[in-house]
Structure P
Amino acid sequence: MIDRTDSGWWRDAVFYQIYPRSFSDSDGDGIGDLRGIEERLAYLSELGVDALWISPFFKSPMKDFGYDISDYEDVDPIFGGLDDFRSLLAAAHERGIRIVVDLVVNHSSDEHPWFEAARSSKDDPRHGWYIWKPIEGRKPPNNWISLFEQRSAWYPNEETGEWYLATFTRNQPEFDWRNPELRKAIYGAARFWLDLGADGFRMDVATAYFKDAKYRSNPFSWNLVPDLLQKHVYDRNRPEVHGVFKEFRALADSYGDRMLIGETHGLDPALAASCHGERDDELHMAFNFDFLFRPWGARSFRESAERWYRLLPEGAWPNFTLSNHDQKRHYYRYRAGADSDGRARVAAAMLLCLRGTPFLYYGEEIGMTCGRIPKAALRDPLGLSTWPLPFGRDASRTPMQWDDSPNAGFGPAEPWLPVNADYKAKNVAAQRADPDSLWNWYASLIRLRKAEPALVSGDMAWLDAPADVMAWSRTREGRTVDVYLNFSGKTRSVDVRAGIAAAGTVAPAGSEVAAGERRLGPYEVFIVTRR
């Protein structure tokens, strides 16, 4: 059972992101659902995760696969119903697993009753809940771009003679967060899920809520990806968002043990750090995406982690992630032929042993990759609008590979996206049965993390090591864990301190380690505990 008195549980937790369409199909329609997640809770408990972040399952026309919401207080029928959510929540809580809901409130669907009313007349009470500009000729109000359609973000509304703003697709009109009635309605929807027992929210594109009050055009940038040749200084990341974060934090804190983690709309770690607030009064955590765009290498990741720690305000807590539903999986990004599994093991140890909350992405624990998806099978609006360029997200959202049966055990019907071609050899069933598998490596690291409080909340200090080796120590209450990761395909030597081997193949787990020089083989991990 979860402990409702633990207001800091998210600092200690290992999070696991589930893209619900792709996790497990319980009813045979080719689409994953909430009941499918509930049926896999025993698996998640065995892996050792503490909390699930579930991507959107709200009622939606699915033009952006759930990120276009038409009812904030209901479950889309393809995922089940509210009773299925209640059942999942109760079953997860019984196992001590928390549930974090994906709250998408930068925009709604154009089929939400709020927008249908708003677009019908300038006099409708909800008209001011969205962003409008009068149509004066053919030219849009400014140069802001719709990310997934690669064109102007302004779309005409004949009923009122106005443009409405939609910076993702035309089907996702943006809220005007300066409107107090809109804010009240959004906070009401948040309370709905908190009252049901949800443990918090992942807040989609949270720093995009506010736009420049003067609607100025963005200046030019040479960066095409992901900035679309613009410096996005006016259509996102405005300072007014911090006031809303404080209001959300007050709401979450009124429930005692709930948490907020925000997605910042950009790659700047300083922006993510600022979302915690100067007095830890905004988001509990904000995603730092820097690891998702770092080249492989010990120095690269150490520089990234050091910068993140340095930027965070006092009292703020870090987090790390290597994959999610919007980016190529890290197994694919860092693939290196026969060394791909070795790199994945190093990446797992880094993620689970650094100071900060780790976020895993479903299938990461078995090394799921990004297979080729033919054009006819593409579903992602970004992938369709940019094909044949590799900007689509479908390859990161393929069905979970449970076993070697048809459809990889995802469900009896053909899945909504093709299953990766390697599923016959790379699946949960095969890897759970193999003590040397990547799955068992992840599970063992999570067990070690839970057994060694220093790995969860201990202080951290970097250790001297060769350029190809990332090394640090974690210390709490007189107990220290030293971590050595060889990012190289060559053997490297490190000076270690005496202790007990905890993980890796340099020495058997539980054996005594003498102080002195140790050789780390290619992509070797060595973890030593000591007092």
Structure Q
Amino acid sequence: MRELYLGQVLTMAEPMYAEAVLVEDGVIRAVGRGAELKKMGGGCKEIQFQGTLMPGFIDAHSHFSQMAYACLQASLNGTQSVEEICQRVKEFLLETKPAPGTWVQARDYDHNQLPGGKHPTLEQLDAMAPGYPLVIHHKSGHMGLMNTMALEALGITPETPVPEGGRIEVKEGKLTGYLEENAFIACLKQIPSPDPKDLLEVFGKAQEKYAAHGITTMQDGMVVKEMFPLYHMLLEQKLLKLDLVAYPSPDCYEKAMEEFGCLPPQAHLRIGGVKIFLDGSPQGRTAWMRTPYMGEREYCGYGTMSDEQVLEAMEFAWAHKTQLLCHCNGDGAAEQFLRCLEQAENKHPELAQLRPVIIHGQLLGLDQLERVKKLGAVVSFFVAHVYHWGDTHIRNFGLERAAQISPVHSALQWGIPVTFHQDAPVIQPDMLETVWCAANRMTRQGVHLGAQECVSVREGLRAVTAGAAYQYFWEERLGTIEPGKQADFVLLSENPLDIPKEKLREIQVAATFKDGKIIWPKG
């Protein structure tokens, strides 16, 4: 099958623009002038389009499976009071009518938006869903709440041993229902899985959300062995239409490779490496900092792994010749990562060739960038934090330090490979909003936060196309519209390089193409 795409093409390569793209069997055969390519593609199907065609967006970090699970949970996004949270949960119960005793989950509350910045109490949680074990996920994904019925079902008491790098809050000898980091994650693993039929439906919905935002490659950024049956189900049903790159934890990487490591390209599933995380969330005040949070004399957040464990993970990545993704939000966590990576690379200099990735890099220090470059790391910035939580960061770190979050411009000045992500489902996988954030650096309350770290729209677009392809070792097949690469495209309503950067969020995704076939919108 041969198709000739005719219209304005933004190649993200040199030359930057073209009039036509010739595609054959899902591969780009030629790019150039319309008249010339018409002669080459005699008899092929011509596709005239309005708007601007550019390379499909590449998700540098998210949690595809959690995006799916979110479709089965009550949304608390935007809630600004405990009463509103309670109302959302009750509406969810009325709509879904779960059987008594069934686990109920809600997500995306943000205590920073609640009066006094306080989490709901255990008494308030118990009043929200009587007769149901209730779990509420914080918007950051790093902490959460459980009512009494959920705590009892999991056997959690004030005396329950707390995993290293986590916390179960106890006040005056009583549980409050609040858990964070490794303690919360360990509890989530014990919750029963939903019905497989329901999961198939919501995985399809999640994939469509990525496609609707012009994304052609997705990520599942922390896979545990409990998820393997879901992956087999996705493969058996041939549900994956977009490419999915999965990063298991080191303890199940070998099993993941055994079960999913040799799949053909048309399966759309690849194991990309391993994932670890070294700290928590800056808006949740669990990110590991080198200096105390505002209002604290000593508290700097905390790490979730020892140096010995981090070095063991790096040795593992080296032994298996696979990439390591490492969650680092605070500069304290980044310091640990760089310290350990330097030790590992002194022993194995070629480790840098595996392109280790700092995920988030929210509070990566400007003084740390030289070592990031020297050690060959990639930084995938969650730059949309500037808009979504910039005002919270000002409260947590002060204006001067908050203005340095996501130092994208400085990283590019050092020649560090940079990508962007949304950590979905923390926020929606909206690449255009993310590029808008990077180019404008405006908070929700209108603070121009760190103008010195703004980047051009072209640099922002590169971070979600060619830059992300480099992160995945796919620079020869993705990221630009050039001969020999996959025909993965997004069609935009306008050219993002032709409009004021303030209007980037107004651009619409008109269509998404995978291997030369339109996959969104359907029909």
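Couple of notes before you dig in:
- Origin of the derived value 12 (relative contact order in percent (Cα under 8 Å, 6 or more apart); candidates P, Q): P
- Computed 23, 21, 13 for Cα extents along the principal axes in Å, for residues 2-41 alone - originating structure among P, Q: Q
- Which entry (P, Q) yields the derived value -7000 for helix-only ellipticity at 222 nm (-39500 (n - 2.57) for each DSSP H run of 4 or more, over all residues; to 500): P
- Here distance in nm of label points 7 Å out along Cα→Cβ at positions 274 and 450 was derived from just one of the structures P, Q, and that gives 3.0; the source is Q.
No value in this document is a laboratory result; all are computed from the given coordinates. Being a predicted model, the structure only gives us computed values, none of them experimental. Cβ atoms are built from the backbone, for glycine too; each structure is taken alone.
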